[in-house]
Structures are given as structure tokens and as C-alpha cells.
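What follows is calculated from the coordinates using simple rules that are stated; it is not laboratory data. What you see is a predicted model; the values in this text were computed from it and never measured. Cβ atoms are built from the backbone, for glycine too; each structure is taken alone.
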Structure 1
């Protein structure tokens, strides 16, 4: 693993990133950018993105992972994090990769709320550079996730003069919590115009607190419905989209923490990448 380095954001801030190079003689032409969720950092869920990065490297893929500002080793406290700052950070990562790494195509692998951050970054300027998307236990609509009940604490925090809502080991800033409370997914799903793969645990009550046995995760439903109706996929502007792969893990929770689940997930992601790859 290479050493962490800093990518400047403005004059005083930065995101901390790690570039892990491919370990094969004929690397792929695809760069994989790994996006963590919030709260947390690039080492979420026992460093699942680091584990996946190692698998990618030995199979011929360079990877780039990072901490959003307010997370991990990047600048700012967690209260600073909002959907806008995350959008700025991911765009900065994409620009840095374009200017400093010789890759024509990018695949984004995003876990948790990183899925929503990824959708916001799929602007017209970047969509053609993205060869594929992989979402792990995704949260596209935070208002339907475990974050929603926490918005009831906003008024109490404001009265007490706090700038955040505390949850376990994280402090969620009030600006972010107001975004969760007022969030409307709108037409972001129409930005999915490339082959897409999703992995989720069928017992995941974080991305879908109202989940009942035998019913698919509500966050996954959003994407599946978008492909079914043509909101996402080829009718949304891509001739090569229309491919949506979904794997649900019967005993899986958020993070898919078992070795068995992670081995299956890594194998399927590598197969997905291989189907997109071209010799460098």
C-alpha cells in the first residue's frame, strides 16, 4: 500500500487519499475509485474498502480511496460534513485523477451514503468518464434510512445551542441533519446511465429501517424501479447501459461483515470489472 497523501480543497482544506497501484504486468485501463459512506471514513466496516482495494490490485486494477472532509484523516470536524461538501470533495478526487493519472475510464464503488454522493457527482461533465457503478448497501434517499429518525433531535439541539446531533461515536452537524430531513431524491437516479451492480444485506435495517422479511430493500427498489421505468439506464442517455445486477445476501447486514459474503462480493465485483475492461 502506498502512503496517504493530501489533495488540496481550496486554500486551507484537504482530503486524504491513498492510491494503490495494480500488481500485474498488464493492468486494466480502468481506475476504481472507492467512496465511503457517512458517518465514518475510508476504513468503515473493518476496512472493507481497503480489503477490496487489495483484491483489485492483485487482479490488475489501480484503486483510489479517500476520506471526505470531516472524516478520517482529512481536514475539518465531522460537523462540517454536508451533501454539498461531499459533492465538492468527490469532484476534486475525479479532477485530481484526471489530471494526475493516465486512465481514460473510471468505475466508482460506493458504500452506504457514498451512493448518494456518487449520484450527485455524475454531472454531464463527468458521466462519459464513468464506465460503471458498484453500490454496496447503498443509501440513495437518506430520508428513508436510519438517519431519518435522528432529524427529530434537530429542534432540541437548536434549543440547547448545539451545532450537531450526537450518535454513538459520531457528531452529525445540524446543516447535514436538515438536509436529511428535507431531502428530495428528485431526478438524480436518471444520472445512472452505465452498467450498475448492487450488493446489499437482506437484514440491513440501516439503509431500510422499515424492512420486513421477504421484501426487497427500499433503497434497492429505487434503482430497480428507475431502470424498469426508463428513468435510469439506456433511455436516460446511454447506449451501453440497461444492465443492472443485484445481489442480496440472506443473512447480510449493513457492511456484509462475514468472510463468506465479502468473498462473494469481491468475486462478483471483479467479474463486473472484467466485463468492462479493455487491455491497456
Structure 2
């Protein structure tokens, strides 16, 4: 394997970070994290100004990749330190810190810190609006909106959550569509509208991103459980569990959610 980050030049290390992004897009989170960490370590040989910039960017990529894999709680202190280190940055350079903050928002939701996640989501949307003229932000914006809708749902503010999900689905496409659509199904499940939830789940294009492993089957299983179709729900939940175990870290919160649902199904006999 070619390892350009081992060559002590800033240009090569920048290329290594670009390659880490490419690995991330392919769902190769462990490789992307490893490459970013290696680049972070190698940057210690650079002059202070260059070293600080490349080290920060490499560390940001590494923490977000670990979070996508399911190790967000482990990464939370490191992400918060990174965010604090970049306070006051201006221009298009603000995009990567916002990416890190969106990963932190996802961790907050997983920890049940929904009010904090809501506040962070609103702040992120304001920040993204300020840099729209400098850099393309719509994919991250849709991701934040989906997480905001999820947080609002967990806070019992279902009408607001549903309005956000439905209102933004028409402009979501490709990899951004399935997570937002699954979020809508989750919101409908949260209101006990299981029949509608199942209907929406049947319309979701199966997500291709590795970070979404098991998500569609999970929300489908939840809808089936709400309809009393327990054998079908158990089958969907087992598919979700198998996909998560194959593609995500054991500490990913989705695994816990699936196992909780399976335990409820087993309790019903």
C-alpha cells in the first residue's frame, strides 16, 4: 500500500488527508481513522504553524470516523477539545469544525442529552447559513436537520420534528435521503402512528452508507411491533442486528436499541 503520509512534506500529508476523506466516503472508517492518526503523528516533524493546522485536521477526521463507526462516546472528550481549539475561525475554514460539532450532536442524542442536541443543532444551522456563500453545505445541513428532528421527537415535540423531516425530504437525494426518511419513520413510530410509519418505511430506498447499517430494518421492526405483527418485527430486528454487528462497532448505540426491541418481542412470547 502506498503511504504518502510517511514522507515528511506538507503536500504529501495534505494528500493523505484527502485520501482519508475518500476512504470515509467508501465507508472504510477504520482505514480512514488509521490514516488520519498516522498523518497526525507524522505532522510533529513540521514547523509549528503547519504542524498545528495538519494535526487539527487529521485529528478531526479521525474522531468523526470513529464516531461514524460507533465509538462516539469514546471520542467525545477529544471532539470537545478540538471544537474549543477552533473557536473564532472564520470563512470557509469553519466547515470542518462544524462537521466535528455535528458528530458531537449525534453522540449527544445517543446519550439521551436531547435538549443539548437541540441547542447544538440550532446553532449549527445558523453557522451553516453564514458560510453558504463560501462552501457547499447542503449535505451537512440535511444531516443536522435530521438529527434535530430526532432530538425533538425524543423531547415529545412530534409536530415540529415531523415538519422538519417532511419539509426537507424533497431536497434530499442520494446518501442524504435514506437517513432523513428513516428519521421520519422513527418520528411516526414515536407518535404511535405505526401503520403510517410502516408505509413510509416501505418507500425508503435502502441506505448504502455503512453508518446507516440496520437503521431501516430497525424502524421497520418498530412499526411492525406497534401493529402487533410480532413475528415479522422479530425477523426485521434480527436482520438489523446482523447488519449492525457486521458493519459497526459493538458500542454503537443502534445495537443497544435493537436488542431492547428484541427483548420486548421475546417478552411478548
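Here helix-only ellipticity at 222 nm (-39500 (n - 2.57) for each DSSP H run of 4 or more, over all residues; to 500) has been calculated and equals -24000, so which of 1, 2 was it run on? Intermediate values should be presented prior to the final figure.
Numbers: 1: -10000; 2: -24000.
Of the structures listed, the value fits 2.
Who wins on relative contact order in percent (Cα under 8 Å, 6 or more apart) among 1, 2, i.e. which is largest? List each step's numbers first, then the result.
Numbers: 1: 18; 2: 12.
Top value of relative contact order in percent (Cα under 8 Å, 6 or more apart) goes to structure 1.
Could you figure out which one of 1, 2 the value 3.0 for distance in nm of label points 7 Å out along Cα→Cβ at positions 139 and 243 was computed from?
1
Tell me which of 1, 2 gives 12.6, 37 when you compute Rg and Dmax of the Cα atoms in Å, for residues 83-162 alone.
The read-out was computed on structure 2.
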